[in-house]
Structure P
């Protein structure tokens, strides 16, 4: 008799557990959410705050942005997978492990929620450099190996990797000059300390118009809406070239699919709002709402592309 009852007990226990799980999911969110993001003032921080404001209204609970810098990634990797601690970050989240030992795995430790934004970079040179096109820059670099230099901030950022990709694809020798931040590197370019750089479109637009910098090409797959007359680097002399910064939102691994689905729907709704798209556009960021699978595909593609470059060029610390 006891043996006959055991299966029934298991079934009843399973049904009770399932019912409790369904109720927990239906009540989500029952308290404020925390979105852990990059350092204050960065583009990722701005997008995170725009999203947090919109999600607060959509979810009916306050969504708080907590700036932690790169520590944010490890914090979320170790957080409870309950939908209350999320990560908003960009390329360094999945590229940092290529440069140095990391305590997280970009794929195994996170559940993708949605891509959020993409920021194209522009190849710019100091106006004293005697080139006006990508082809002329390549020709000059080949004629003077090791004599041209480019500026970049921290290793692994898009300005750094874009320049290294340019070197690799164009088969040229250009020397990296490292600065503590992209802003400092940009100032160095304006001052003539370095000769070329990849920078965000809107950050250089005023300098291009004033003649303090010369733009040679945009590093996206299509022409930039911010500079529609500027060719892409690919069409201007380096076919296949593309280098853009990405921003996205993640949850800890093992977060229930139902919560991922709920969060994805609300993130997409927020990113599709005209006022949100306009605000991101004004900051040089294209809104790219998508599914968790879309984000997973972006991460996989970017890791394959940049991981190979980092290894082949010997960029690892």
Structure Q
């Protein structure tokens, strides 16, 4: 569902802050379009270690904060130095400013492509080959970083030595001698298939935990729809006392599941702070102080509303 919503947003009438397909292929940079980058961006805003890195790089840490730093905090600082502040910034602004240069590749190594074979004795109009040319321009050429190219017509029955000589002369004329850089992305998503819907539920769980810190685990789980089985039988607004033993058992099971998944998504946020997403490997986590996280989320929401209003006026 999250992937579907994201693709739908990419197609509708766009505001200045709405991500678009062309944002993934800027001059000299290319990244495969995926919702994973925005999901990592959102998890970073929830990571207490990443927030400590922001403080360390801006106003500095207190003595108490320094004593509680994870042992691999240098890795968190390295990620912060690459990705920067994610609190008071729109995702598209952040993506174009630094995200694409961190997650993308300068370009694939360019190679020669067949744009269209023209059949002997057949007359062609520009419209007959427009689709093939557009496929090359919007596909291969963008993937290879919009490098300088020459579209050639090479007669198949021409002697290869003559053809190669003429091609060399053309290349010499246009000085197409630059070699593609073989650089790699500084950070890569660590998954072959992104489970966007599941990760989005994890975000909602952390958001709701911040907003309703005293809410019992089973009620949080039902609100986030962590399990369709229990959502159909449990009411998050039900009285505190269970109506029977079956409901009590369901609440306990839902509570245990929510607690386990809350820890899982905390780990995903903390791994993101170390440049690893989306994985839930065990790391030395900083404390999730949900009252402080709630304040950051409220400040972020207020700033986003004001920023979008400002951009609309432009």
Structure R
């Protein structure tokens, strides 16, 4: 198994898949092999794949998206690693799609949680709410993608490998300027110690050998610890998501809010409050980077629009 997983990881890196995809594919491939009695995947066939996918839907009650990732992982294994055609496997139990209403903070709850955050944690979460960013989109921001002159943020390689543009809240501009200034000082210090490189996406580090040392490619929210990039250079990666997740969980408890709030709740709140303020759904869809307006429509349920907007006869 370890050899197979190493081959999967190597092939994914060659094809410029993200680290998250790498971790997810290896996780599901390992789970598939364990489920199949630790047999070598080359000795398994379409029926075994169908049995596993049905098990995920029936016994583990997975969502369609998780089942889809598991399916894609297995297809990748057979197609690119084992180079096998095991035929079609369509006769498996499909996971049921369920409509979940997202957890949303009220405006007063947002203020309470933010008031219990400090420093970089506060600034990151403020961007999630003020700009509608996903957590990893905020943490992966590079200096070059924060345009303080035009008050815009360019989100690179977002979900679905798409770029998009969103706004910088005017109230956050001075804090982002200060954060950029601190990162500039930090980067100059790192450079003086031959640790001023950055991790570049895809094959850019090999194509533009001097770019990784430029300040423009540095992460806005850098980790206090050093790592080695793919070229073996010592550099700073971005903050880990668990840092923000733990800070938000603690702030929600301190605020006395009886909701399961996470960093992503602030993105949901961003969309809901924009719709409350009268902005049209297409504008919100564009800011969120949703491929379909149907995805954005979920927030109309939170607002109790449509059929749920009817006034009760008791009132």
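None of the figures in this text is laboratory data; all of them are computed from the coordinates on show. Keep in mind that what you see is a predicted model, and the values were worked out from it rather than measured. Cβ atoms are built from the backbone, for glycine too; each structure is taken alone.
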Quiz item: From which structure (P, Q, R) was Rg and Dmax of the Cα atoms in Å calculated, if the value obtained is 26.0, 89?
Solution: Q
Quiz item: For which of P, Q, R does distance in nm of label points 7 Å out along Cα→Cβ at positions 125 and 253, calculated from the coordinates, equal 1.3?
Solution: R
